[in-house]
Structure P
Amino acid sequence: MTLIMPRPVKDPDSGIYYIRVRVPADLTASVGRAEVSKSLRTREPAEAKERFAIEYAAFQCRWAALRAKPEPLTLKQIVSLSGRVYQRLMETLDEEPGETSIWEHVAQLNKQAASDDSALELWYGQTVDEVLFEEGIAIDQTSRKRLITETQRAWEQATEQLHKRSQGDFSPDPNANRFPEWASEKKPPKSASGSTLSDLFDRWKKDHLANGKTENTVKDFAQKLEALKNYLGHEDVERISPREISEWTDYLRHERGLNPKTVSAKYLAAVKTVFRLAHSKFLIESDPTNSVSVKIPTKVKSRSSGFTEAEAKCVLSAANKVFEHPSNMAHHNKLACRWVPWICAYTGARAGEITQLRKEDLTVVNGIPQLTITPEAGSVKAGMYRAVPVHPHLQEIGLLDFIASAKSGYLFHSGGSTTAEAKKRSGNARDKIAVWVRESVGITDERIQPNHAWRHRFKTVGRNADIAPEYLGAIQGHAGRTAGENYGEYPVETLYREICKLPRIDVS
C-alpha cells in the first residue's frame, strides 16, 4: 500500500495555502474536533512546502504532548497563560474598542460568571483549551480549573481597560505587567551561529535594564518577539529573511486586523530595536528588518486635538461647582475633578502627573511657588523630574491654600502601602476625571481625549502668547528639539516669567 503523505492545500478563492491534518482518533475527544487547519500565509508553492513541514512537525509535537501524562501547572505558569488571553483581546481591539455599553454589559456577565463553575466553563473553557493546544501542553483537571478562573480574571481586567478605551482613554493598563512571561521547559534549537530570537532578546534586555530603562518595555517587547516566533514557527535567526518580516507585518494587518500604526509603532519597532542592537554587537551578520516598513495612511483630522475656548471654560466652570452638586463620588475624586483640570490648563501637564502630586511636591523657590513633577511620586513619561511654576490665577483661586491645608501625602487619593498601589490609585483618579468630563460635564466629542486635550490646548495658547518653543517644552516635559536645548537648566524665574504670559481663563 502506498502511503499518501499530507501536503499543503490551496484555497480556491484566495490562493493562499493551508495545512489541514486529521486529529489522531485517540485525541479527538480532547482536541474537540476531527480536523485542524492553519494558514501558511503564502501563495508560493515552494514556500508553502517549507512552512508546511514546520507546521506539520509542530502538530506532531502537540499530539505527543496531549498523549503525555497531564502535568500540574504552577500558579505562575497559570497566570502567564491567562495573560495570552488578555494580550490577544487587547491587541485585537486596540484601535476600535467598540461601544461603552457593550463593555458594561460584558463586565456584568463576567461578574455573574465568576461565582458559577458551569458559567465559567461555558464562557472560558474553549478559550483555555485553545491556548493549551497552541502551546502543546497537557495539564491536569485541577490546573485547568485554576486556569479557567485566572482567564476569567484576565477577561475582567481586559474588559475594564476596553471600557476605558471606549470612552477615549487609551492610557496604558498599570497592571498589564502582572502576567509573567511564559517559560517553556523545552530549549529552542539553535542555528549554526548559536543565535535564536531568545538570545537576541536577552542581550537587548540586558542592555536595556542596565541603562535604567523600564520593565514595562521588556514585557511589551517580549510579547512582540513571541508573536513573531509564533508566526514563523521557529526562532532560528539565520532562517529569518526580510521577506518573512514583511509578510509578518502583512499578516498582522490583514489577518489579525491590527491597525497599520500599531503594527509599525509597536510590533515592527520592537523587533527592529532588538535586531538593530544584535547587528551593532556583531551577533548577526545582517539585519532582516532593516529595509522593512509599514505604510501608515494619513489620518483625516476634522478638528483640533485640544479643547476649544468654550469647551475649556465649560470644564473649568463645572470644576468650580463640583462640590455644589450631590453625588456618590468619593471625596478624593471630587478634589481631583475640582483642581486637576485647572492645574492642567495652566501647566499643560499630563493628568496622571497631576493626580500623583503630594503635599510635599509644592515648594517655594526665590518667592515663586512651584509644583515638582517627579518619578518618585508615580509615573512620569521619560522618567525625568521637572518643576513647574504656579500661575498667578491658580494662586488667586486658592490652589496654594488647598495644598497647605491638605494632609501629608497624596492630594487626590489615599496612597497605598506600595508604590505600585499608589500608581494604580493615581491612574484611577485620572480615569475618574475623564469619565466626569464625558458624563457630568457633557464633553462627548470622541475626537478629543478628555484629559489629554489640555496638553494640546496649552501648546496652542502658549504659542499665541509668544512663549518660545523651548520654554513650552520645558514646562510640559517634552524633550529638547536639539542637543543644544538639553544643555543647562531652566530657572524657576525664567519659567515663571513665561508662564505668566498665559492669559487668565475667566469662567465667571
Structure Q
Amino acid sequence: MESAFFLVVLVVTILAGTALAGRLGFPAPLLLIAAGVAASFVPGVPEVHLEPEVVLLGLLPPLLYATAVQTSLVDFAANRRPILLLSVGLVVFTTLGVGAVVHALLPGIGWPVAFAIGAVVAPPDAVAATAVARRIGLPRRLVTILEGESLLNDATALVSLRTAILAIGAGVSAWQVAGDFALAAGGGALVGFAVFKAVAWFRPLINDPVLDTAVSFVVPFVAYLAAEAIHASGVLAVVVAGLLLGHKAPLLQTAKSRITERTNWKTIAFLLENLVFLLIGLQAQWIVGDVLRSAVPLELVAGVCLATLGAVIVLRLAWVFPARYLLVRPGPDPVTGRTPPAANTFILGWAGMRGVVTLAAAFVIPPGTPYREVLLLAAFTVVAGTLFIQGLSLPWLARRLHVRPPDPMEDALARATLLQQASKAADERLAELEFEDAHGVVELIRQRSEQRNFAAWERLGTSDGQETPSELYARIRTDMIRAERERVLQVRAGGQVS
C-alpha cells in the first residue's frame, strides 16, 4: 500500500512540476531534479535506491525505443560519421581522460576502478539532450547528431564499464577488450535486426490498432533481453530495432495504428522521462550520507567531484573541435546546402548533459571497491552539474552565438516541393484508371488536389505572422465544427438522442 501511494505521489509531482515549469518557462527536468533533491532531505520521505537492473532493464529500453522510432533513419545515415565519432570515439576518450584524472587524485586507486568511473560518466543522456535541443530550437542537423549520439553512446559506455569491472578482479588483455566490443556491437545489431524482421512479418497480420500498439510495448524488452542473453549489447539491439521499425512503419502499419502507437508512446515517454529526473534528485540524501560517514577527507571528495565534472565538460569540447576539422571535415548540410558554422560545433560540445544511465551505471561498481561512495557522489555531481550548468546556459549560448532553428520558409518550400511530386504521381495514377464518371467525381478530386497544392505554396508568398487563405479557411471551418459539436451535445443532454 505504501509503495502504491508513493508511486501516485511521484506521478502527481511529475504532473505538477511539469505544469509549473511550463508556466515559469523553466526546464522541467531541472525543476524535478531540484524537487527530488529537496524531498530527499525531508524527514519521512522514503529513501530511494535506484537499482541498476530497474534502470537498465525497466526504464532504458522503452526510453531508447521511444526516441529511436521517432528518429529519421535517413538523417541518421547521412550524419553517421559525426554520430559514430561522438558515440564511440568521444566515449572512449572521456573514459580514458576521466580515468586519468581520478587516478591522479585518489591515492591508491587502481586503473581499472578509475576507468570504470570514467565509463560511468562518459555517455550524455538521450532524454536530456533531445529535451533541451528541441525546446530551444536547434538546427535540425544538430538535433539529429545529438539524438544519434545519445542513442548509441550508452552501448559503448556500458561495454567499457563491463570490461573495466572485469579487470578489477583479473587482468584483461587488449584482445579480450576488442572481442568484447565486437560481440557487443555485432551481436546487438544482429539481434535488433532479427527483432525488426520478426515484427515486420507479424505486423501486417494485425488490423487492430490496440493490439498493434501492445506489440510495440513488448519490442524493446524482447530486443534488450535477447541481446543480453548472448552477452551482446541490449542497448544497441533496442536502437537498431527502433530505427528500422520507425523507418518502415508506413509500409507495415495502417495510419490509425501509427497514430494510436505514437500517442501512447508519447504518454509513456513523458512519464518515464520525467520520472527519471525526479528519481535522480531523490538519490541525493543517501549518497551524501554515505560519503559523510566514510573516512575520506571532505576536501578530497569535493576535489574529485569537481574535477570529474570539469573533466567531462572540457574533454567533450577538446574532442569536438579537432574532430570537426581533422576527422569529419564537415560538408554542406544535405538539406540547406550550407556548411554549418563553428558556433554549431561549440553548441554540440556544450550539449553534454548526463542522466539516469550515468547514475545507474555507477551502482554497478561492486560493493567493497575502494572509494565507491566517493565515486557514486562524483557520478551524481556530474549528472546534476551538467544538467544545471549546461542545461540552463545552453539556450542563452545558442542565442548569443546566433544558432537558430530551421528556417520556416525552407521547411515550407521543402513540404510544398514534396507535395507537388506526390500530387503529380496521384494525377498519373488517376489518368491510368478507367471508369465511368457521370457525377463529375474525377473533376472534384482534381480540384481538391489543386487546392491542397495551393495551400502548401501559399506560405511561401506571405510574410511571417500573416494568415494565408488556407489558414483562414481552417479557422472558419474549425469554428463551424465547434458549433456543430455544441448543438449535438445540447440535443444529447436533452435526451433526444442516446
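Laboratory data are not the source of any read-out in this text; all were calculated from the coordinates shown. What you see is a predicted model; the values in this text were computed from it and never measured. Cβ atoms are built from the backbone, for glycine too; each structure is taken alone.
Quick check: 0.25 is what I get for FRET efficiency 1/(1 + (r/R0)^6) of positions 278 and 358 (r between Cβ atoms, R0 = 35 Å, to 0.05), calculated from one of P, Q. Which structure matches?
Details: P: 0.25; Q: 1.00.
Among P, Q, the structure yielding 0.25 for FRET efficiency 1/(1 + (r/R0)^6) of positions 278 and 358 (r between Cβ atoms, R0 = 35 Å, to 0.05) is P.
Please state which of the structures P, Q yields 15.9 when mean count of other Cβ atoms within 10 Å over residues 38-45 is computed from it. Write out the running numbers ahead of the final one.
Working: P: 15.9; Q: 12.1.
It was calculated from structure P.
Out of P, Q, choose the structure whose coordinates give relative contact order in percent (Cα under 8 Å, 6 or more apart) equal to 22 when calculated. Don't skip to the end; give the middle numbers.
Values: P: 12; Q: 22.
For relative contact order in percent (Cα under 8 Å, 6 or more apart), the value 22 is produced by structure Q.
For distance in nm of label points 7 Å out along Cα→Cβ at positions 166 and 470, the calculated result is 4.8, so let me know which of P, Q that is.
For distance in nm of label points 7 Å out along Cα→Cβ at positions 166 and 470, the value 4.8 is produced by structure P.
Please compute distance in nm of label points 7 Å out along Cα→Cβ at positions 158 and 310 for structures P, Q and give me the label with the greatest value. Intermediate results must be reported in sequence, preceding the final value.
Numbers: P: 4.1; Q: 3.3.
Max of distance in nm of label points 7 Å out along Cα→Cβ at positions 158 and 310: P.
For structures P, Q, calculate FRET efficiency 1/(1 + (r/R0)^6) of positions 78 and 254 (r between Cβ atoms, R0 = 30 Å, to 0.05) and state which one comes out highest. Intermediate results must be reported in sequence, preceding the final value.
Numbers: P: 0.35; Q: 0.55.
Looking at the calculated values, the largest one is Q.
Can you tell which of P, Q yields 0.15 when FRET efficiency 1/(1 + (r/R0)^6) of positions 30 and 94 (r between Cβ atoms, R0 = 25 Å, to 0.05) is derived from it?
On the way: P: 0.15; Q: 0.65.
This value belongs to structure P.
Figure out for me which of the structures P, Q the number -24500 belongs to, where helix-only ellipticity at 222 nm (-39500 (n - 2.57) for each DSSP H run of 4 or more, over all residues; to 500) was derived from the coordinates. Please list the in-between numbers first.
Values: P: -16000; Q: -24500.
Label of the originating structure: Q.
Using the calculated result 18, 47, 28, 6, 0 for P(r) over Cα pairs in 20 Å bins from 0, in percent, pick out the matching structure from P, Q. Don't skip to the end; give the middle numbers.
On the way: P: 18, 47, 28, 6, 0; Q: 20, 51, 24, 6, 0.
Computed on structure P.
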